[in-house]
Structure 1
Amino acid sequence: MATTEAPEVFDTTVSTRRGDAVFAGLARGAGVLIMIALAGVAIFLLVEGAPALTAGEEALYGKESLTLYVWPLLYGTLLAALLAMLMAAPLAIGVALVISHYAPRRIARPLGYLIDLLAAVPSVVYGLWGRAVLAPAILPLYKWLGDNLSWLPFFEGPALSGRTILTAAIVLAVMALPIITAICREVFLQTPRMHEEAALALGATRWEMIRLTVFPYARSGVISAVLLGLGRALGETMAVAMVLAASGLITINLISTQNPSTIAANIALNFGNASGMKVNVLIFSGLVLFVVSFAVNFIGRWIASRGQAKA
């Protein structure tokens, strides 16, 4: 009588658990490494920027105090970034809606790829475009605004050059557009299909369906996308340095040649020639930008995590 042997069973439990442990260890190690790098940057900025608290007027580029030196730069940074978001956010949300809910698939997919490719363009290319193309092309508009709307403090003028804080904000808006669009597009696509179909079945138009189902579901994602785009605009360096003709003044005149500078652009333009205490002053301004950018990105991530938890 022939005996049949049971087929050999390979125990994969041990190897699977070992693979999970290795992957989990690598993931934790990557997270810890990022935190260490972030802490290292913060410590470097604190240590090297602390001596700037006792800097004299010469090291502060003629300013009487460190606050008077940093505040105009922080003001210019926030002004340019906020103007960029006012232009980029509505456009990005509209483009994301077109890609996710309006355009046919054969058009939506190439359009999405095209928007994503904008993020791959180096910032120096945006700077060259803003300085050589956008600034001369938009100068007639600035002159018209100065001639017809000079009673508004934003367009008081005189408009003598296209290299203004408004031009820099337009360039920043173009640079932040793909980030906001990509996040909003993915958030819009995650809206439950049953909710959309229920709204349409009840007689809602496409826009009413989007307003009643997509926007409430994607609110936290849209806010976090705008804040992440704001963080991108706050830290931009070369594009602003190449486009903006800065004078270091605090003004709300958007089309004048008297423009506030930004922290990142100021560091890029002055760090190469700085020495001694001036280096510490520039590093301290970088610390201020680091804190602002970290706060903006942290708030964006926090809002996004709240939205995911509620979903």
Structure 2
Amino acid sequence: MMKTEPSVTIVTPSFNQAPFLEKTILSVLEQDYPRIEYLVVDGASTDGSLDIIRKYADRISWWVSEADNGQADGINKGLKRATGDIVAWLNSDDFYLPGTVTRAVQALQENPHAAFVYGDVQVVNEKGEVINILKYSDWGLKELASFHIIGQPAVLMRREALDRAGYLDTSFHYLLDHQLWLRLAMNAGIKYAPLLWAGAHYHAGSKNMAHAADFGNEARRIVAWMEKEPAMAAVLAANSRRIRAGAERLDAFYLFDAGDYRASLRAYWRSLCLHPSAAAQDWYRILYAALSPLGLENLKHAHLSRRKQKYKSPTPPPTR
């Protein structure tokens, strides 16, 4: 590939994720794209993460281990140091699939209007078994405002678009990526590539498990932010109830995954009252949540087991 190809910077924020960190690092170092700057920002881990980072230090462009003010602060530290024309961050419990960076660069070159490109994400458990495939679609500002969530590991951004939009808002801890996607989409288009680009580990320490209730609170904060943002006025005016219903549905979704079915059902009810079709697509979750007091939660587990079996075969590599 010619040296005139755009350079890419990948930032990995790390904090006590040693069981997953090596897979994350290798997924970046083994990409076939030749112009990758790799930065690792560790938040003073104490679990053996530093030994893993030092193992690959000669192949990492820059790394640091020091206390920070949370994930957004650590990511911003790396993004501000980045020199690439294209930038992304990959959390220390996520990973790229082979060829992802090459395909993302190509997608950005083919779509010069796009502030960022995104692909699909496979979800794996702590054993590395694929338990779900998160497929997205060609969305725009309206869908993002309605809380159509894009899997962050499969997003790569133009550096110039990030500079215009600004870095991560450090007051957000759970939907920090989604709030940034909104700010990027206010200024430019976005582009979806229907390919598997990344993987995400689903484990007991994941934020969506350990802090489920906080996602809904941040979704409502984003709605309040949109109400004060002039560039969002037209979208909010035309889709107000759908947007608020989307925030409640997101709250219900995470509460359900954390096993708080009663709170999840209340949030789904609020979503249904605001905009029925926004919540109706989760009808099976609503049913499981409603039946949980009757001791019929095994229906949910049966569904999850069937879904896991569906993805048990090896995931084929992405093709263009």
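What the table shows:
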{"item": "Structure responsible for -14500, with helix-only ellipticity at 222 nm (-39500 (n - 2.57) for each DSSP H run of 4 or more, over all residues; to 500) calculated and labels 1, 2 on offer", "result": "2"}
{"item": "Which of 1, 2 yields 0.10 [FRET efficiency 1/(1 + (r/R0)^6) of positions 46 and 230 (r between Cβ atoms, R0 = 30 Å, to 0.05), calculated]", "result": "2"}
{"item": "Of the structures 1, 2, the one that 16.3 was derived from, the read-out being mean projected area of the Cα convex hull in nm²", "result": "2"}
{"item": "At a computed 3.0 (distance in nm of label points 7 Å out along Cα→Cβ at positions 118 and 286), which of 1, 2", "result": "1"}
{"item": "Relative contact order in percent (Cα under 8 Å, 6 or more apart) - structure with the largest value, from 1, 2", "result": "1"}
{"item": "With distance in nm of label points 7 Å out along Cα→Cβ at positions 38 and 78 derived as 1.1, matching label from 1, 2", "result": "2"}
{"item": "Distance in nm of label points 7 Å out along Cα→Cβ at positions 54 and 102 from the coordinates reads 3.5; which among 1, 2", "result": "2"}
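FYI, it's all coordinate maths here, none of it is from the lab. All values reported here derive from a predicted model rather than from experimental measurement. Cβ atoms are built from the backbone, for glycine too; each structure is taken alone.
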